1. Output the label of whichever structure in I, II, III has the greatest value of distance in nm of label points 7 Å out along Cα→Cβ at positions 53 and 293.
2. So if we calculate volume of the Cα convex hull per residue in Å³, for residues 61-252 alone for every structure here (I, II, III), which label has the highest result?
3. Taking 49 as the value of percent of Cα pairs over 26 Å apart, for residues 165-300 alone derived from one of the structures shown (I, II, III), identify that structure.
4. Any idea which of I, II, III comes out highest on mean count of other Cβ atoms within 10 Å over residues 93-100?
Structure I
Amino acid sequence: MSTQDQHPLIFLMGPTGAGKSAVAMALAAQLPIDIVSVDSAQVYRGLDIGTAKPSLAERALVPHWLLDLLDPSQAYSAAKFRVDAQVAIEAIRAKGRIPLLVGGTMLYARALVGGLDDLPSANPALRAQLEAEAQADGWPAMHARLADLDPVTAARLSPTDSQRIQRALEVVMLTGTPLSTLQGRPKGSDQGATDQRATDQPAHFVSLEPQDRSWLHQRLETRFKNMVAAGLLEEVRALRARGDLHTDLPSIRSVGYRQVWAHLDGDGDLQAMHDRAVAATRQLAKRQLTWLRSNAQRTIVPCDAAQATSLAVAALREAIG
């Protein structure tokens, strides 16, 4: 991104199910915007229903970026998002249009605005070794091992969070330094890390947040029921039928997908699947709201207000100027 281009980055953020897509489409009817997805699951092809991915009709009306980038067997990262988002933003502005960053993957938003911590790249050989050890001992045992090496990181991770436990072990074993320590260093402090420094562009966040948490809980429950009715189980069956996907992949670990996958593996009936998926989605929304509330400069729009869409559109128009 050009260091001389001081147009603010405009974000429309909020927890899952808050109505971000409806607001973005309403704004697109008034201003020449392109939508840049800030969503770690919508980057995957074939994950459509469970990610609430914009429809082909919506994409025909408004250009969308960073959708369907990868096969579900591949991995994506905040670092890759940062690069892809910067390219998209420059391309949109070159057309004379306005980029609107829309989503709920807060790590990606932080990576774009605040830069990235200087962490080592993935090491396939070490990951395979850790995976084999986890198969033999179980992820709770690996979590206990992490607690000895990096108690700060271990304290914030579930003993079954295999992906994050593996990454934290990988980092400390590669660098000799705990992940929690590396994440506390100034970004871009190491030689060769200048491309990951914080952007020099101002950023404005419009945040959709419920006044009444129960409103969002009910909305998430209804939303998952609608996804099932729209064919979510069939979508996951098609992914399973490929034969090369599994629950350790980031794509399949996405909220909703891992619960349906477990059900298709015989773990519980439809009601149990529904309950687990809704509970996981509520937990995700809680984490998203916690992150948003750490940004005291955000503009809050109550997503459960009667005129939430028009209020959010007005806030975005003001931020765009």
Structure II
Amino acid sequence: MQQRTLGSTGLQVSRLGLGTLTWGRDTDEYEAREMLTSFVAAGGSLLDTAAGYGDGASEELIGSLLGDAVSRDDVVIATKAGISRRRGERETNVSRGRLVAELDASLRRLGVDHVDLWQVHTWVDETPLEETLSALDYAVTTGRASYVGVSNYTGWQTAQAATWQRAVPGRATLASTQVEYSLLNRSVEAEIVPAAQALGLGVLPWSPLGRGVLTGKYRTGTPADSRAASAHFSGFVGAYLNERSHRIVEAVCRAADGLGWSPIEVALTWVRDRPGVAAPIVGARTAAQLKAVLGTDELELPPAITDALDDVSGE
């Protein structure tokens, strides 16, 4: 798998990331082990998780596999802090104290002394930005994180945070921004991607397959074993089960038929090669799903197909 530098840093990451949102909950140890070994064997390195994924279960499962299924040195561990379910409901807290505490807890669960990329998972209006960013400085200066970034920030939030970090020598400059980006959601192109490119941040798209809708699995209904049929993700996926998405999915499927590819390969290759993108994060739930995307590294969309998909998804 080809490697890319993350933004203007020297950090090398595979141009496809492995997401672990479901690990420890919907994805058991057997499936996770098979996915991780297959991913690394294919040249993949970027492994994405978060303190809030399964209330830490994702990180714990990764920690159990490091040094066993794969070597720590084979992966670029990226985790996030700021979103949790401490009281049974979704809670956001990006204060310095909470972020640092979550980072230390992540390191314990992962069984490592540092992560390669640590990201603030979300923006919180009530917390001063400089306080949040001071936690990133602390993480780098203490060796807990090699690089830092943000996630789910708007364009102006991204620009403000990145500029603040560049304003004074010694602050930890931002390496990346992780945002939702796919043929079904191109809103990041208006402000976030330009801000990231101007300030040296690599873009890490999450849900590059449109929450699974771009696979084509929902063209004729909702499969019983799909995320849309689960209690955890029905609303999350259902937001894209509409007429506009249907038109885009049909265009992807026509392109796939013409190329002899799968819809997954078309949709993933499209977002992987967008300006500013470092690595889409693919949240496969099973080893079979991951296998379906690992072959995309050798693929490149013809310009005519890219233009057609741009047209239909830009409406």
Structure III
Amino acid sequence: MRRLIFPLLFPIMILPGCQSLGFGSLPMEELTARYASAESGSQFVEIQGVRMHYRDEGRQDAPVLLLLHGVVSSLHTWDGWVDELKDDYRLIRVDVPGFGLTGPLPDGKYEPERIVGMLDELLTTLDVEQLSIAGNSLGGYMAWNYALKRPEKVDKLILIDPAGYPMEKAPWVISLADLPGARSIAPLWIPKSVIGMNVSEVYGQSWRIRDGVIDRYYDINRRPGNRAAMIDIFRMINKMNNPSQDPSEQIAKLSTPTLLMWGDKDRWIPPSQAQQWQQDHPKLTLKMYPDIGHVPMEEIPVQSAWDAKRFLATGKL
């Protein structure tokens, strides 16, 4: 049934009053006022012709921690960690190109190497010479690839339900991106109910979803260009999700001390992959969270932030 979503959207889209149902994009001015006001600490900087949205918070004289979110998310997913860690770290969080208020790349090419290079340029712009990185899902993939590219620059890694190894079955919403017409229909309308369903899927316990979270995901997904970028990125992920793309050799090259966090109720990336990480990564500490889903930093922000803080300070839990 889920695989029929895109073909079924077209008849609904021609009904009168569809704009009130959330068709189309929201103006950048409205989204910026709501989610990137000056009072919130949001800033924008141009990197490779793209206006990247970021926040640079906490103690400016403290060790730097870069925070990278996952697919269809934004830097707001780290709000809880910022509350817990801002007294001890300089926290830089960014809307990864293709998502959040950074939005799409003009040419629609989202190769991981390119995004890693853009992050490196951002850090250079912010005069960051040494840092640790925490990344969730696709952000975790970017984090460990950055550490491979710049091992001398990264002190510690925190990978939260990270992308890396191929999966037998990709999340259904990612698989839908390869359906005929997805690239044409998705930019016009993705119902709020679908966004809400996906947010519920990445939580282990849906009652932990805080007020306003689904609204935020939905609103930011309606930034001009984001829905088309989402389909482009999902198609890239589907190509990467191939048994021939085994990253074991690359992961074995990681020399950075790493904390691997995983929710044992993750429905997007199998928790069993943690065993592969332990086998391939010589400097890895595993923390498995019972009854937690794909986004522990959002679902249990206090506990996961304090585990991160302990690891960053001591290299162990």
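1. Evaluating distance in nm of label points 7 Å out along Cα→Cβ at positions 53 and 293 on every structure, the highest lands on I.
2. I
3. Clearly, the read-out refers to I.
4. By mean count of other Cβ atoms within 10 Å over residues 93-100, the leading structure of I, II, III is III.
Here, each number is a calculation from the coordinates, and none is a lab measurement. All values reported here derive from a predicted model rather than from experimental measurement. Cβ atoms are built from the backbone, for glycine too; each structure is taken alone.
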